[in-house]
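Nothing in this text is a laboratory measurement; each read-out follows from the coordinates by a stated rule. Remember, predicted model here, so these are calculated numbers, not experimental data. Cβ atoms are built from the backbone, for glycine too; each structure is taken alone.
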Structure P
Amino acid sequence: MAKKRLFYLDFVRAIAVVLILITHFNVPWLPMPTRTAVVVTTTVGGIYIGDFGVSLFLIISGAALFYVYRAKCDVKKFFFKRFKSIYPMFWIAFIIGFVFRLAEKTTSIQGIPKSHILYSVFGMDMLASSSGILTFATVGEWFLGLIIFLYLCFPLLRWLVLRAPKATAIVSILIYVLLVLFYHGPIPDSCFILFRLPEFLFGMYFIQYIKKVPPSLGLATLVVLILNEYFKIPINSSVATTLL
């Protein structure tokens, strides 16, 4: 029996889509000092609009998956459904885009190891590129690779949230804090799955434990975002995105 759609999940997802569209439209003008051509804004609550939109997507993804699969998760069916929803369209877009760019001579494959085509086969090319790895990346974004990793982890995360919710929350927070303090690896913070795990888990915990959000909490959140827009907290942008 199909689950009833939750309006607020679709609503927040729609907001995230709009934020990401604005982000990509504004990208060409971000390096300019005046940014006169920027549409609407480049920040939301003092946070870069792209980071804010991605964070909403991760929270909503965790919430939506847990809402659908909380009671039962057939792992084979789950992975097959994710596979169908991602890879066929990605492969078609990649082939068309790659051939077109080669024909137009707007891309070069010189110096890229042939074995790195596997990054593109698995939808990880943009994510790998963000770490400085040479790939055949043509379409998509690093977010695709990140969400694929989270989908792979979801059955285990679901089991942990249901069986050991407190321990799972504590461990994920500890890992996050340790990364913030000591991580200096090649993968950017915003693209690293362990940095983004708290947001994904937050969505899952929200569905599990929050039945109704008090209006006062929503108002308080809005006030914090407005204050941070004008009196930005002097902390790492990735940390600010996660906290706010």
Structure Q
Amino acid sequence: DMGLAGAGLVGASGFAAAKDNKKYYPAKKNAALSSRLPAGTKSTPPEWIAGYNNFYEFTTEKYYVKHPFYMDKFSIDPWKMRVDGLCKKPLAVDAHDLIGNMGKKGKIDERVQRFRCVEGWSMVVPWTGFSLAELMKMVEPKPEAKFVRFTTAYNPKVMPGAARMTNYTWPYQEGLRMDEAMHPLTQVATGIYGKPLEKQNGAPLRLVVPWKYGYKSIKSIVRIELVAKQPKTFWEISNPEEYPFESNV
């Protein structure tokens, strides 16, 4: 429970409950907002995308995070999230209803992006989702909102990694400048390979910022907050020299 009731947030007026968002997959391809890849470049096989992930809240072992031992207790439906802070129309909504709303508006598309990890590996991923700018427009940022802070779900009862690694500053948080958040390439991903996101890939909503290293593309988002000052991010707090706020590739 995010404690949204009584938080001064408006409900998602006009949002129909999402009975089945699967009809939005696979989505129309958006070549204009996809990476310019060499001819003949193929997407990374789906089993690799689904089976090789950093999700420290569960485990540091990339190959094992998909295992039912970690994922079965992690429920993503319902999924309460909020968009608040320095905006005129703060929003509290179930993520699945938000996805349905964006689908109904025709805002969901597929973009093939090169995804780069600071560890030295990369993938070519066909992401399904919508531009973060569409969500920003809904909440109407105030002029003093210069940055956006993102927060991942945090529940040590079902996240053994977070429960064990108490030296980290949980919950996982990331940030962007407002102009980066409004850039059309910045995507809220809801799916991969024409299907809804799997839990280990950051379901039900994650960020994809293709010109930045992968740790900026925060998973399983529960809060998006518009703020005036540059927020401190998870890895920046741990090692600011290795993980600066910008983190462009």
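When volume of the Cα convex hull per residue in Å³ is computed across structures P, Q, the figure 127 traces back to Q. Among candidates P, Q, the computation of relative contact order in percent (Cα under 8 Å, 6 or more apart) that gave 24 used structure Q.
If distance in nm of label points 7 Å out along Cα→Cβ at positions 128 and 160 is calculated from each of P, Q, which structure is the one that comes out at 3.1? Label of the source structure: Q.
Matching task: -21500 is the computed value of helix-only ellipticity at 222 nm (-39500 (n - 2.57) for each DSSP H run of 4 or more, over all residues; to 500). Pick the structure from P, Q. The value was obtained from structure P.
Taking FRET efficiency 1/(1 + (r/R0)^6) of positions 40 and 56 (r between Cβ atoms, R0 = 25 Å, to 0.05) as the criterion, the top-ranked structure out of P, Q is P, with the highest value.
Tell me which of P, Q gives 1.00 when you compute FRET efficiency 1/(1 + (r/R0)^6) of positions 168 and 232 (r between Cβ atoms, R0 = 35 Å, to 0.05). Matching structure: Q.
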